[in-house]
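Engineer: Please find the structures below.
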Structure I
Amino acid sequence: MPTKFHQHSETTKREILLAAAKLFSQKGYQSVTIREIAKKAGCSHTTLYIYFKDKEALLHALSEPPLLALKQQMEEVLLPGNVQSEQKLHSICILFVRFCLKHRSMHRIFFETKSVRVDEPQPELEINKLRIDIFQLLKLALKDCLPPTIEDSALLSSSRIFSYMLRGIIGTYMDSEEPLDVLMERLTPTFNEAFDVLLAGFILKLRSE
């Protein structure tokens, strides 16, 4: 059974993470200080350092669990089965859109703060390894829908463009007050049509080259 000290410790840690998430989403990661986070969490900055060595550790603690869950969901979609490649691509994209709209106050923190290129071979931060893994899953889903002769450089370019479209969709509905489930049910057919149109354009371009 957890001791009172352990329970208090977990509560303090949780309050620090909640304060950091709120301040990061409101002011941006770069603008927030450790002292601000500690004040909002109701503790001293020295107490905060007991749990997190720096602001980067807070970024990791907030971002890694949800990103890892997204990655695992995407991996499940790509498991071998009877589902066609285009359906897998649709599912991967819808998962990503839903994730970002569900975490709309934090999705830029999750994907953009201290980020590196998606083709960085050896990212230093664990969070960037996870971000790149997620991009690679999108890339793999797209590859299975394109001609097998596609070159690596063209696949990377196409995957980036697909990612740009997803970010555009997310940005369009970022401030929507419509409930997420209602929004996704209403617009998923349109999203899937957009995925198909972009995919058809890639295929047509590759065949004409």
Structure II
Amino acid sequence: MTHAVCFDMDGTLVDTEPVWHRSLIAMCAQEGVEWTQADCDQYVGLPMELWIADMRSRGMPGTDDDLRGRAIAMVAEAVGDDVPWLPGARELLSALVDAGVATALVTNAGRANAAAIVRAAPSGSLTVVVTSDDVQQAKPHPEAYLAAAAALGADPARSIGVEDSGAGARAVVAAGMELWFVRSHSPHPGFAPARSVATLAEATADEVLAAFARLR
């Protein structure tokens, strides 16, 4: 088995978290249900089922699948093909392709939300995509990261997971991967990551290869 780097999506590679927040607030407003920025913030990185349950407890009409589908569709439409890459993200993906490093996208978002990011990613990167549509248990459970490693033929213990939220970081660690943390939404995941950066512009392919050498 080989090494790999598995990337979270929102807040790690792309800045779509604000799009999610605006969409959820608007979706609730359409039904006369209050949903605030503070409500959005408390569910960053957590499974969709949690904020859906909260919305429904406030009187939001529709089934869990209805609300999930509406939110995913709103975000996908808002983003379109205008992908808001975070600093250094595309460059790091391209450098990893050149270095022969396998990469995956691992997200709690739906496959429709991941599609535009995968289309816009450098050729040869993010060859495996694991979304909330593909797993039984979303992050912070490690299922998605383990599924991505298996699809890439990679050993989790010799691989890196890159995250920006506490829930995602817990999923990486539970999967047995080395954690690299991007401080886009949180200053710290709650425990010490192997690498902490403000943006992926601070990370290089050479650092990834050096980490792989340590993880043999």
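All of the numbers you see were taken from the coordinates with simple rules; none came from a lab. If you're wondering where the values come from, they're calculated on a predicted model, not measured in any experiment. Cβ atoms are built from the backbone, for glycine too; each structure is taken alone.
Engineer: Among I, II, considering only mean count of other Cβ atoms within 10 Å over residues 54-61, which has the greatest calculated value? Write down the numbers at each step before the final one.
Structural biologist: Values: I: 16.5; II: 14.0.
Of structures I, II, the maximum of mean count of other Cβ atoms within 10 Å over residues 54-61 occurs in I.
Engineer: Same structure, new question: If you work out mean projected area of the Cα convex hull in nm², for residues 14-125 alone for I, II, which one comes out largest?
Structural biologist: The structure with the largest value is I.
Engineer: One of I, II was used to compute distance in nm of label points 7 Å out along Cα→Cβ at positions 62 and 198, and the result was 3.8. Which label is that?
Structural biologist: Considering all the candidates, the number was obtained from II.
Engineer: So helix-only ellipticity at 222 nm (-39500 (n - 2.57) for each DSSP H run of 4 or more, over all residues; to 500), computed for just one structure, reads -13000; which one of I, II is that?
Structural biologist: Values: I: -24500; II: -13000.
It must be structure II, since only it matches.
Engineer: Which of I, II yields 2.3 for distance in nm of label points 7 Å out along Cα→Cβ at positions 102 and 142, as computed?
Structural biologist: This figure was derived from I.
Engineer: So relative contact order in percent (Cα under 8 Å, 6 or more apart), computed for just one structure, reads 21; which one of I, II is that?
Structural biologist: Computing relative contact order in percent (Cα under 8 Å, 6 or more apart) on every structure in I, II gives 21 only for I.
Engineer: For distance in nm of label points 7 Å out along Cα→Cβ at positions 22 and 94, which of the structures I, II scores highest?
Structural biologist: When distance in nm of label points 7 Å out along Cα→Cβ at positions 22 and 94 is calculated for I, II, structure I comes out on top.
Engineer: Rank structures I, II by FRET efficiency 1/(1 + (r/R0)^6) of positions 46 and 190 (r between Cβ atoms, R0 = 25 Å, to 0.05) and report only the one at the top, that is, the highest.
Structural biologist: Top value of FRET efficiency 1/(1 + (r/R0)^6) of positions 46 and 190 (r between Cβ atoms, R0 = 25 Å, to 0.05) goes to structure II.
Engineer: Here P(r) over Cα pairs in 10 Å bins from 0, in percent was calculated and came to 9, 36, 36, 14, 4, 0; which of the structures I, II was it taken from? Walk me through the numbers on the way to the answer.
Structural biologist: Values: I: 7, 29, 31, 20, 10, 3, 0; II: 9, 36, 36, 14, 4, 0.
Structure II accounts for this read-out.
Engineer: Quick check on the output: 0.90 is FRET efficiency 1/(1 + (r/R0)^6) of positions 38 and 166 (r between Cβ atoms, R0 = 25 Å, to 0.05), derived from one of I, II. Which one produced it?
Structural biologist: On the way: I: 0.10; II: 0.90.
Going through each structure in turn, the value belongs to II.
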